[in-house]
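Only the coordinates and a few stated rules stand behind these numbers; no lab work does. Note that the coordinates shown come from a computational prediction; the quantities given were computed from them, not determined experimentally. Cβ atoms are built from the backbone, for glycine too; each structure is taken alone.
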Structure P
Amino acid sequence: MKKRILIAGLFHETHSFVEDHTTLDEFQIRTGEELLECSGDASPLGGFLEYAAEQDWIILPSVDIRATPSGTVNDKVLEWWWNEFQLRWEPNCDAIYLVVHGAMVCESTPDVEGELLRRIRDLPNATNKPIFGVHDLHANFSPAMAQHADCLVAYQKNPHTDAQQSAIRAAELLMRHFKTGKTPSIQLRQLPLILAPTNTGTDDEPIFSLQKRARELEEENEHVWTINITAGFAFADTPDTGVSLQVIGTKDSTTVIEQLEAIAIQSKTVGISTEPDIESIMPSLHEAVDGLTVLAEPSDNIGGGAPGDGTECMRALIAHRIENSAVCINDPEAVQMLANCEPGDRRTLSIGGKGSQLDHGPLEIEAKFISRNTGLFELENKQSHLASMCGNQFDMGPCAVVCHKNIRILLTSNKTPPFDLGQWRSQGIDPEKLNVVVVKAAIAHRAAYDPIAVRSFTVDTAGPCSGNLKRLPYKRLRANLL
């Protein structure tokens, strides 16, 4: 008998400390057969569908919604998703496969994924149904997720170049369940450790050592199916926020967890750094170097939920006359003001500074209009962090390029995580020919920019994704994490 797998997706990384709330209109929505259109694309769902086709599984598609990281999600989104899932529930399916993020927060529900898993278990004939799936390395993994799922597999890399591969690993473990008849369980250990996103790179400590030892322990323990090192998402204010370990297997794995916990505790202060202020870096940008300099601005990290319209780096480029540089600002109002311009026209614009109270506010400049574009671009790297969110394409919305004092400013209408160079090239800008580019990101941009940059500076600016977590007004965080 062919296996019948019900699939669903719910993907949002929620920033609890930005002013905006996220509505259903901001999600990309697929229901029913529309989910099958992802087959062959670069998303985790696309990877699962390809594997499922190879195994000749029958797919029962339900609902999949995804949105760029942003503020607290309206309760209506959660209930809408649940209603759609219930409508398509198949009591006679052989398993459930979920693509989730793991750090979604709604107004009344700090643990969205755990709540939905609990509800699924209460559906007809679902109590003992195998629930497998894949989740982001930045999940804030909860006890409810561990209790109600059988096997949720985390990405192992940050930047997330292995999202699709991780989805396939989870599907392979589901096949292992079918072949052996064994059902694993998730053993969770939440660690007394919270990391800012800038400290969660998997080539850096402490995550590097934890991942390395996890792979060794998987080889050493036959009963262990996989081990997740989950770095957590520090900007989601929940009781489960922070670093956690999940060992998925068929026997008690306390000794495995204790080994990894010891490494984490020993490494607690490793990799914790304070970024320099931007003014201390600017003199270095006048030094002659043969190639691109990246100026990373994690405080306005779009991939972490920030508005992507902070002006501090742009102000510094202008004040210090850093020529042949570029910055991207999410500002649909400015784009609209340029709707009737012809190349070469000049306009006075009020740019950025509208999305966060922490910013200095809009910057007024006289700009030369260069071009406009629809903003839809094909990803150059189909294994990128951005691909894990959207598949093969991303839509920046209507865009415009302007120039001010030989500084090119790309204005977008939709927040666009800067994880793929196609963002620039689709707008007629070759990033490899720039002297300096501002990147509003923490870690995930590295896969795209490290191969073309000769140096990179990470700077501290005003913004909601500051690495100094003690600045944030947590209300739900577990005691003694900060």
Structure Q
Amino acid sequence: MVSNALELAVGLIDLWLVRPFGTSATAAIGVGRQVTFLVEAMAVAITSGVITLVSQGVGTRERSRMEDRESRIEEDGIGRSSILDPPSSIVKPDEVVRQSVGLVLLMGLPTTLACYWLSGPLLVCLQVRDETRDYAEPYLQVYFAGLIFTWGSLVGAALFRGAGDVWTPLKLAMGVSLVQVVLDYSFIYGAGPVPTFEVSGAALGAVCARALGMLAFLFLLLRGTGPLCLRWSSFLAFDWTLIGSTLRIGVPMALANVLRHGSRVVFLAITGASALGVSLQAAVGVALQVRLIGVLVALAFQTASATLVGQAIGQGDYQQAEMLARRSVRLLALLMGSIAGILIVLAGPLARSFLDAPEVAGLGANVIRWFAVAQFFSALSIATQGALMGAGDTLPAMRYTLLSEWCLMLPLSYLLVVLDWVPHGVLAAWALAPALTLALMQRRFRSGRWKALREGVA
């Protein structure tokens, strides 16, 4: 949660730093960050598979330590009805490290090139106005030029978290965030020999800071930390079976995230085509950034749930896995209820902090309030998804996202824009989608089908 809070803080600082350049600059950051989130979501094809396989591998190592205790329990006549055999597909964590590095190169480099060249056409498709596109296009091009560093940092953090080491990614995140804030300010406004890059300076600062973060993860993996170790002599020796296992788990999660973030991007395009135009896009852009308070808390719970559930399954203890998942969702519900209430109360001051024009700030406050309600349901569905991810049951998330956001929310939003029921009608449609996703996720989890999952079998 602290690592994700740092990312949120840096994003809000970027919005504050570009505020003097006007509403178009704020809208450019809002639209640009949603596009970058969409592309970063593709990295989940690697990170979610890494967390599942590493956590189950670590759990299997712990299984031998449980055997003596289990034998004593059986001797006492208690039995071990909740202890089952772990999945046969579990692999060693150091093998996952090697293949994940190769996957970053195999998938990251083509994605970097494609996104760089498609930045301009994508903004045109999103109905971004000319004055906003003048800021957003160079921002995206700079960001995508260094996308491989972002992916490398994300996968490095996933490896350590899957092994249960959350402190190493946190320490690196603190250093990277501090460096990024300093670089963002320097590149946006210029400092000494550094020229003024304005909005694109925020992207340049992010790329440089994340490059340092990726190099730090590589250093730690080469040195060897616990079960995680990388050897230069073998990191490009691809194990296609293991890569297939990683992608089998990760690709559905990635597609679910791409669909989720893609719906945000299309939603921005729909709002840009409304009568409120740039004003609503800027308001939604700020609200999407503020809602990351809830999103990043939910993602922290997702990672924790996936790791702990995966380790419990690696030990063969499915009863423990189910208990951990339920408690995670309950605790998150308490936290998100508090966060949503705070955001609703502080919506006005938050909007005025990032939006200059009073009428745009008033619109932003309304958007933040609606998004706070929606985020409560979205966060709980993300946490439930994490529990399923720990078991390798990732395909349902993709189907549910497609249904709730692309088949329900986006068509309904477009219809309401055509009917000129803006902004409240469109925002109500936004809140409806995560409520449906949560209901479907919980139904899947409570069915218990994830307990019977094996490699290649749903």
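Using the calculated result -27000 for helix-only ellipticity at 222 nm (-39500 (n - 2.57) for each DSSP H run of 4 or more, over all residues; to 500), pick out the matching structure from P, Q. The structure behind it is Q. The maximum of relative contact order in percent (Cα under 8 Å, 6 or more apart) over structures P, Q, that is, the highest value, falls on Q.
Check the numbers for distance in nm of label points 7 Å out along Cα→Cβ at positions 259 and 379 across P, Q and tell me which is largest.
Top value of distance in nm of label points 7 Å out along Cα→Cβ at positions 259 and 379 goes to structure P.
Here FRET efficiency 1/(1 + (r/R0)^6) of positions 27 and 99 (r between Cβ atoms, R0 = 25 Å, to 0.05) was derived from just one of the structures P, Q, and that gives 0.05; the source is Q.
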